Structure P
Amino acid sequence: MYEVELKVAADHESVRSRLEEMDATPIESLRQVDTYYDAPDRSFAETDEALRIRREQPTNDDSCTHSDSRTHVTYKGPLVDDQSKTRHEAETQVADHDSMHAVLSGLGYEPAADVAKYRTRYELDGCEVVLDAVDGLGEFVEVELGTDDELDGDGTNNETLVSLREQAADVLRRLGLDPAEQIQTSYLGLLLERQEQR
């Protein structure tokens, strides 16, 4: 699956008001902690890939339908588009975080960094709208869509990608946000950049 994502820094209070006005459907509110891993055979920073274990714990937001705590393992491939954060993504839920960590460590994958955030998810016009409050970084809004279509080449002129990217941009504009201000750097990348500046 490919995930098409546009992300901007934004104040959540005004975005929540717009989501309510637009009758967006609240899905869930979570505390997420992502542990990213380094590979023993290549540098994910150089190949623009990512491997993580995500632990999710529901928070106490009565407006959302809660699910149980869960753990996912996710692989993200390199960006395929220079106008959005579109990547091939493979994800599966696992029963036990510690056992999955032991599997990866046994294969030579070492924890590199943690990214922690509070995330609230909404559905709006076929898009997932995500409000993230990231520890050490601040507040962001993401609009995401997925496709199982293959994206050839760099994906820039792929009709499916162009259509999904414009759909996500339209949702951002309707929320009072500017798609031109999108950030293509991952939260992990932003945190590492901030650490280097200190």
Structure Q
Amino acid sequence: MVQKLVLASNNAGKVLEFQELLAPFHFQVIPQGELGIPAAEEPHQTFIENALAKARHASAASGLPALADDSGICAHALDGAPGVHSARYAGLDGDNAANNQKLVAALQGKSDRGAHYVCALVMVNSAKDPEPLIVQARWYGQIVDEPQGDRGFGYDPHFFIPELGKTVAQLEPVEKNQISHRGQALHELITQLQVRAQYA
């Protein structure tokens, strides 16, 4: 039996990725926008809390199970900034270019250019689910001043992976999805779903 699952996102790339990965578990992934559900508030200071808030919001509005992710980048020399504010780092009207420009400027003169992407995923069976599935993954790299590559989005052109000798924006999508923070989190979520399915 196919089970409907609301995705607390309207990002087309994320929707497609989740649909493909969750299809074997008989989930029909529906973007919340298709159901007229507005975006949830994200007032919290951690990725997991924001993801949980978004998942519960989508489930409450739809009456269906829901999945949400909260992602961002944390620069080590900036005490983890921009962190949960990654998408709005340059302000509410800022775009990817403005966010990247602000991050590069903030790191000028810093010897530590280390950073990591974070992805928190939360799945709930209902808005008041007492046992949400929660996973979090990190992807480590370095921030470079000059953008390299034209793939990906967000901070990808400035996020350099030393062992690959490339920025994320220079990776093929398939390669990125296998090793990224979101890819790691999705695989862990699937592992947890498999464990639950054994005892259902």
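Of structures P, Q, the largest value of relative contact order in percent (Cα under 8 Å, 6 or more apart) belongs to P. Taking 1.00 as the value of FRET efficiency 1/(1 + (r/R0)^6) of positions 34 and 106 (r between Cβ atoms, R0 = 41 Å, to 0.05) derived from one of the structures shown (P, Q), identify that structure. Label of the source structure: P.
Thinking of P, Q, which structure, once Rg/Rh (Cα atoms, Kirkwood Rh) is computed, gives back 0.95? Write down the numbers at each step before the final one.
Details: P: 0.95; Q: 0.98.
Of the options listed, only P reproduces it.
Consider the structures P, Q: one of them gives -10000 for helix-only ellipticity at 222 nm (-39500 (n - 2.57) for each DSSP H run of 4 or more, over all residues; to 500) as calculated from the coordinates. Say which. Only one of P, Q returns -10000 for helix-only ellipticity at 222 nm (-39500 (n - 2.57) for each DSSP H run of 4 or more, over all residues; to 500), namely Q.
As an exercise: Cα extents along the principal axes in Å, for residues 50-97 alone, calculated from one structure in P, Q, equals 38, 27, 11. Which structure is it? Source structure: P.
Coordinate-derived values only; no laboratory data. From a predicted model like this one, the values you see are computed outputs, not experimental measurements. Cβ atoms are built from the backbone, for glycine too; each structure is taken alone.
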